[in-house]
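Participant: Once you scroll down, you'll see the structures, which are given as C-alpha cells.
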Structure P
C-alpha cells in the first residue's frame, strides 16, 4: 500500500479541485481522512482474517468501487446541508476520494491486487510493476529522508497532484479575471469613435 499520508494528500488535492468556494475545516478534515478509510481492513489481522486475497482481507471489499460509492453516499447525505452544497457533486467528490485509495494501491509494486469490482467480481487487479514502492502494512510513519516509498510517492503522487491542483486553480483565476473584465467593460461601454 501507499503511505497513509499520501492517501490523505490525494484527498486534499481532490478537495481543491472540487471546492469552488471557501470551505470550512470539517470539509478539509474529511477530504484528508476519507481516502484513508479503506485501510481499516488491516484490523482484520487482529481478528485472524488472513491476508490471502479473500474479500475480507486487506485490499478486499473496502478497496472496491461499490464501497467507495456507498460510503461516499453516506458522507454526502450527512454533510451536504451543513456544507450548503449540492448533494450529487459532493457524493461524487467523496466517492472519488475514497476510490483513489484503491487506485494508488494498484500502482504499487507489491501485495495482492485490488478487488475493484467486488461484489460482482472477486478478481484482484493491479500488477506488481507499479512505480510506487510498496510500504509495509501497519501504521508506522516512515523516515522521510531515507524511505524509498516516500521518494516514489513524492515523484508519482505528490508532484502530479500539485500540478493538477495548480492547473485547476490557475484556470479558475484566469476565468474570474476574464469574467471581471467582461463585467467592467459591459458596465461602462466605451463610446464609438467619431
Structure Q
C-alpha cells in the first residue's frame, strides 16, 4: 500500500506543476479574452474565441507606439496636471506608475540582485534588489533601498540597509527573482 501511495505522490509531483500551469494560462486567457467578448458578439453577432485577446494585444501595442511617438509629452503633461490636484488619486497613480516603470519601463529597477546581511552579528541573509543607490537627500548616508519580494506571492517589502551589509550577486535578475518567488526551490542560473 505504501508503494502505491508513493507512486501516486510521484505522479502528482510530475503532473501537478504542468496541470496548474495549463490551468493558470487557460484562466488568464479566458479572463483577458472575456473582457471584450460582449462587444465582439455585438459587432459580429457571434463569439470568436481568442479575438478579444488579439484585439487587446493590438490596442496595447498601438497605444504603446502612439505613446512613444505622438502622445507621450502632451498626454503626460495633461494627465499629471489633473492627477496632481487630487491627492488620493495622485498617491495611487504615482505609486503604480513608478512600479510599472521599475518592472517593464526604460528605468528598470529590479536589475541588481544583492545578498543582504540582515543583522551585523547574524549569519542570516536575504536576496533582494537594489532600487535606490543613493539616499543622501533623505538624510540616510551610506544606505541603499533594497526591495525583497516574498516567496509564492507578488508582494514584498522595502528595507533601508547599510551599504556595508550588501553583497552584489553575479546572477541574472530574472534568475534571482525566480529563486525568491519559488521559495528557493528553483535552481539559480549563473551569468554567462
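Since every read-out is calculated from the coordinates, none of them should be taken as a lab result. This structure is a prediction, so every number in the text was calculated from the model and none was measured. Cβ atoms are built from the backbone, for glycine too; each structure is taken alone.
Participant: To which of P, Q does the computed value 2.5 (distance in nm of label points 7 Å out along Cα→Cβ at positions 10 and 82) belong?
Facilitator: Details: P: 2.5; Q: 6.1.
The structure behind it is P.
Participant: With distance in nm of label points 7 Å out along Cα→Cβ at positions 42 and 74 computed per structure, which member of P, Q shows the largest figure? Write out the running numbers ahead of the final one.
Facilitator: Numbers: P: 2.1; Q: 2.8.
Looking at the calculated values, the largest one is Q.
Participant: May I pose another question? With volume of the Cα convex hull per residue in Å³ computed per structure, which member of P, Q shows the largest figure?
Facilitator: Values: P: 170; Q: 240.
Largest calculated value belongs to Q.
Participant: For relative contact order in percent (Cα under 8 Å, 6 or more apart), which of the structures P, Q scores highest?
Facilitator: P
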